[in-house]
1. From which structure (I, II) was distance in nm of label points 7 Å out along Cα→Cβ at positions 126 and 206 calculated, if the value obtained is 2.9?
2. Any idea which of I, II comes out highest on mean projected area of the Cα convex hull in nm²?
3. If mean count of other Cβ atoms within 10 Å over residues 86-93 comes out at 14.5 when worked out from the coordinates, which of I, II was used?
4. When you work out mean count of other Cβ atoms within 10 Å over residues 254-261 for each of the structures I, II, which one comes out largest?
5. For structures I, II, calculate relative contact order in percent (Cα under 8 Å, 6 or more apart) and state which one comes out highest.
6. Given -13000 as the derived value for helix-only ellipticity at 222 nm (-39500 (n - 2.57) for each DSSP H run of 4 or more, over all residues; to 500), which of the supplied structures I, II does it correspond to?
Structure I
Amino acid sequence: MQAFDLDTVERADTASEVNSLIRAHMCDMHSRAPELDRLGAFPTADVAALAEYGALRVFASDGAHPLALMEGLRLLGRANLSLGRIIEGHVNGALLVRLYGSEAQRASMADDLATGKLFGVWNTESPPGVKIIRNGKQWLLCGSKSYATGAGHVQRAIVTATDPHGDRVMVLVDGAQAERADPTAWSVSGMRASCSGRYDLTGMEIDGSQIIGAPGDYGREPHFSAGAWRFTAVQLGGAERILQLFREHLTGHECDPVHVARFGEALADVRSGYLWVREAAIRAHAIDAGADEVAFVLMTRGVVERAGLSILQAATRTVGTKAFFSNYPLDQACRDLALYLRQPAPDQALQRSASAFIERDAWRNDPLW
């Protein structure tokens, strides 16, 4: 597999500069994606390149403008949805440390980001879940995480665990111990290169310096729900990639008017998703963000999901059987997006958002709209 020539890459200091570098290397990321998908291999070269020119540091910094961050996540989703998911998790992990970590933890994170360490967040688990137990003078973790994106590759993983008092806390652990990762647990049709397997934490020793924040901080609002705008930005990029491939299929020859109309409808849906994600990013980053912003982001989840489903159906109906051949780019793009759209509790998110709009008149000088 051809890797980036890291010696020729200039380190960027702003998210806009990083985005320019991502655009410049988009074709390289596209070219690597099929082999990564076929092997179910982690995009090591792509992550290393992003670290080299400052993306891991800049996107995870407090100074990243929400629209520039949105653009970066959208571009990465368009380049390779698995890569976009990995970087979205990195940004989420760094944000949790910034929000709830101690001064010493934030300083340590700054050093980690400067040296290209990859963060992640793992919360999904099978019963009885991950627990913190005492063994003599040691505190140990017991249990495993599933759907752990980048299992065996993420150097700084924030995991949720139940402490001896029964409270849910966040623990910062080493997620790059290959012997603890089980990639076979990620036997899926799409998003293979995200390497979201199982990670066994049993027997891992921890201390107080690894506990992030207080009990209950992980699910604290508005950040828990409002932060969902970031994965919608990645999803949007995946939808735009399919739209791009759909357009390429239609160019160069006379098109059936039905196919043109189908493309137009999908284009409108995807662009509408962009406008929702754009506003959601701004609202979620507002200093006074609260319940109104959560409602808007939750509605954005559904808008982007519908846009994704729209382009999936439109592209495959028009392209036909060819769209499902493994050597055709549309196949992987569709498989990845179809899986990544399956985010937790979509019906609950819609119900919460719709209830907020019913409760308040959003069209009578109300900031909810």
Structure II
Amino acid sequence: MTPLKNDLLLRALLRERVDRTPVWMMRQAGRYLPEYRATRARAGSFLNLCMTPELACEVTLQPLERYPLDAAILFSDILTIPHALGLGLAFETGEGPKIERPVRSQADVRRLGVPDPFTELRYVMDAVALIRRELNGRVPLIGFAGSPWTVGTYIVEGGSSREFSQIKAMMYDAPAVLHELLDLLARATLAYLNAQIESGAQAIMIFDTWGGVLTPAQYREFSLQYMSRIVDGLVRERDGRRVPIILFTKNAGTWLADMAQTNCDALGVDWTTDLAAARRAVNDSKALQGNLDPACLYASPERIREEVARVLASYGHGHGHVFNLGHGIHPQIAPEHAGAMIRAVHELSPQYHR
């Protein structure tokens, strides 16, 4: 493989010395970019965009053509595993994902099996390999998956949810069935992520978007333990380098100390937790990624710069910080405002690494 020209992200995730804070954005390849919208229109559907390696590669690289980012993240979706399970995934405009055949009983769970990532999910692995080739060592490539709990919410609810009534009813009334489903998803996710690493992913992020809707005890039982199992089974070295693992649970500021007990390398932090508090909570034992409020990017470039300065100061001096938004960039953000954020990180962060 081509040597990395910019390995700031990998070094920061491992809390090694860097000369400035690396920066990338969750959902950096997405609807806020006109070039993405043009490619999406050519693809005909979001699912077709995800399942066509050449198009997935194209949109993965688009933000790197615009901005001096320190990482590419695979363009895909957290619901590729349910799609591979044959549950009937569709994306409906304005309504989000829909699962045609929700899983709501033990019989439903037992009809499922762990998909082979190199057959049912071959299109993802082909995209990873193609992106690595096209990056040609410019920056590292991040692979990802949804957490078993988060993916499970879509599978049980049949799509997006506000109340999570179906999966929470299962959690209270049939916890053994839910554990059986989460165990299957954990095994499927582990195989899927290891296949991404084998195909060329140089760092891995696990997105737990909905872990924050649980109580602390439920979070540990139904979300964190399954992410921890995945982390423990991941390939941690490839091409002579360590493969860093990032865990991110939205709205989980009070559980960062629990998350730090896993064998991950870094924790994503959303904007509801101060980075200084997060750093204290984990006793400086993990790298931290975050955590500008995505809505800040609606503001003027001058105001964005002030908020970037505040986030950098909150983490403070030392290594182990990856600058990011606290969640994905909003579709309505002006691309120039994202550029202002990235420029501010480049200009303001070196003082924290002297």
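Bear in mind these aren't lab numbers, they're just calculated from the coordinates by the rules spelled out. No experiment lies behind these values; they were computed from the predicted model shown. Cβ atoms are built from the backbone, for glycine too; each structure is taken alone.
1. Corresponding structure: II.
2. Values: I: 20.2; II: 15.8.
Largest calculated value belongs to I.
3. Label of the source structure: II.
4. Details: I: 11.1; II: 17.8.
Answer by largest value of mean count of other Cβ atoms within 10 Å over residues 254-261: II.
5. II
6. Computed on structure II.
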